[in-house]
Structure 1
Amino acid sequence: MQTDQGRVIIVTGAGSGIGAATAARFITAGDRVALLDRDEEALARQLGRHAGAADRVMAQRVDMAVSADVDAAVDAVVARFGAVDVLVNNAGIGGFGHVDRLPDEKWRQVFAVNVDGVFYASRRALPHIIARRGNIVNIASISGTGGDHGFAAYNASKAAVINLTRAMALDHGGEGVRVNAVCPGLVQTPLSQQLCETPEVAARYMEAIALGRLAQPEEIAETIFFLASPAASYVTGAALVVDGGLTSATGQPNFTRLLTGETRTGT
């Protein structure tokens, strides 16, 4: 359900990266968009970017790890726009460390933002989303579909987001609400640039990704926009992988290179 003013969209972690690109995609479509983030300077930059749509855009600082903060942010959106049609739970953090070396506070921090934040925002927004027969899109990761060396907390948190997505899809499908997850691979962000600044690491990634490149944030945003749209009206409980083919491999060696000496297939 929507009005001639467009839907009301909440995007968490909207200050940069996938969140900023997603907010921009909905704003371009004519929707009313609430940008939520902990970084006030980043929010200010995004408001400046969308100054031409100031009547349809708002920003709210929020700490996704604090339930009262999240409740207040969702309430502020409803006070401004009168409804919520779509919630995009994008805010998240990483966290390197093996289980035997992870302090309590680091483990709790990763789960507080990546899992608790999704729960808090969904809980507060759901009554409004149900009233509009809207939907939720949770941003998980391919790291929630398998394990990575050294990212135990992050892997566990993103797997939790995927299964929380499935549970909410089951619980609220009868109320006309769809809930899906997007599982990106490596996306072009400052974090990925830092990760791939070593030539050897970058080369290994490019070899492993079938398309031979990182995703742009706008490409993930298009996937989110699709799942939130009527075009995906029969899609719920899905964990859609968007990784350029990174997880298509079995993990076995590159037989083309081993048997023929070619560095990539199709050469």
Structure 2
Amino acid sequence: MTSQTRRLDAAQDLLAASKAVLLDWDGCLALGERLLPDAVRFLKVWGDRAAVVSNNSTHLPQDFARVMAREGVDFDPARIFLAGAEAVSVTQGIKTADTVMVIGNEVMKNHARSLGLNLNDDTTDVIVLMRDTGFSYDRLERIVNRLKAGARLIVANPDKTHPGADGRIVPETGALLAAIMACVEGHNVSVDIIGKPSPHLFARACAVLGVPPSQAVMLGDNPLTDVAGADAFGANSLLINSTDGFRFAELLGQ
């Protein structure tokens, strides 16, 4: 028996012993808004015990559910936990958030408004940072000066990039965060990061699935967010679709 065979056997045993599976989206289940074929097969086997745990900050859970539905996978949006949507929900619970600046697309801004948040860039108490393809120098200047004045920064995720179609690199929220923090170096800035590797998304998923961390396994392609985050939370983890990881087909014994 080769070492790779032993590794695969151990991974299959870990998966079989788990009561819940947490799944990353970009680079794991999907590329962009296209569900990968092996992921479809995996979801049809494990979907009733699964939750999506993604650092995505440009979509809402129902958007991902629709992508799955196109491939014949019926998945409850209540088991889809996205860093952007969760960051907005966290902000909603901050009592001092009289006004909020949302750095993100119109989908996320409208979502914030639908939850009753008052968006105002000039007098904001809280800044919610997400992936924003329209990010500008002017917006950067507004952000850093509101932070200097004492605003709180809620960050959807620390990822600098995520994988895109055809091997393209897609800049992420963490790249914008790096620019912001470079400008406020030396100032006391309050920063809360919602996405992986922070525990928030893992905790939300395990709570909804009704399992303790030790009975859940995280499947993702990023060792720094998916694996390190799950391990720190007390869950198990397996690398997927990476050089040192497994393929869904292998885990299914196909």
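What follows draws every value from the coordinates through simple rules; no lab data is involved. Please read all numbers here as calculations on a predicted model, not as lab measurements. Cβ atoms are built from the backbone, for glycine too; each structure is taken alone.
Thinking of 1, 2, which structure, once mean projected area of the Cα convex hull in nm², for residues 79-182 alone is computed, gives back 7.1? Computing mean projected area of the Cα convex hull in nm², for residues 79-182 alone on every structure in 1, 2 gives 7.1 only for 2. I have 18 for relative contact order in percent (Cα under 8 Å, 6 or more apart), calculated from one of the structures 1, 2. Which structure is it? Derived from 1, not from the others.
Set 1, 2, criterion mean count of other Cβ atoms within 10 Å over residues 47-54: the highest-scoring structure is 2. Quick check on the output: 0.5 is distance in nm of label points 7 Å out along Cα→Cβ at positions 7 and 31, derived from one of 1, 2. Which one produced it? Going through each structure in turn, the value belongs to 1.
Assuming 3.8 is distance in nm of label points 7 Å out along Cα→Cβ at positions 15 and 103 as calculated from a single structure, say which of 1, 2 it is. So the calculation was done on 2.
For helix-only ellipticity at 222 nm (-39500 (n - 2.57) for each DSSP H run of 4 or more, over all residues; to 500), the calculated result is -13000, so let me know which of 1, 2 that is. Answer by label: 1.
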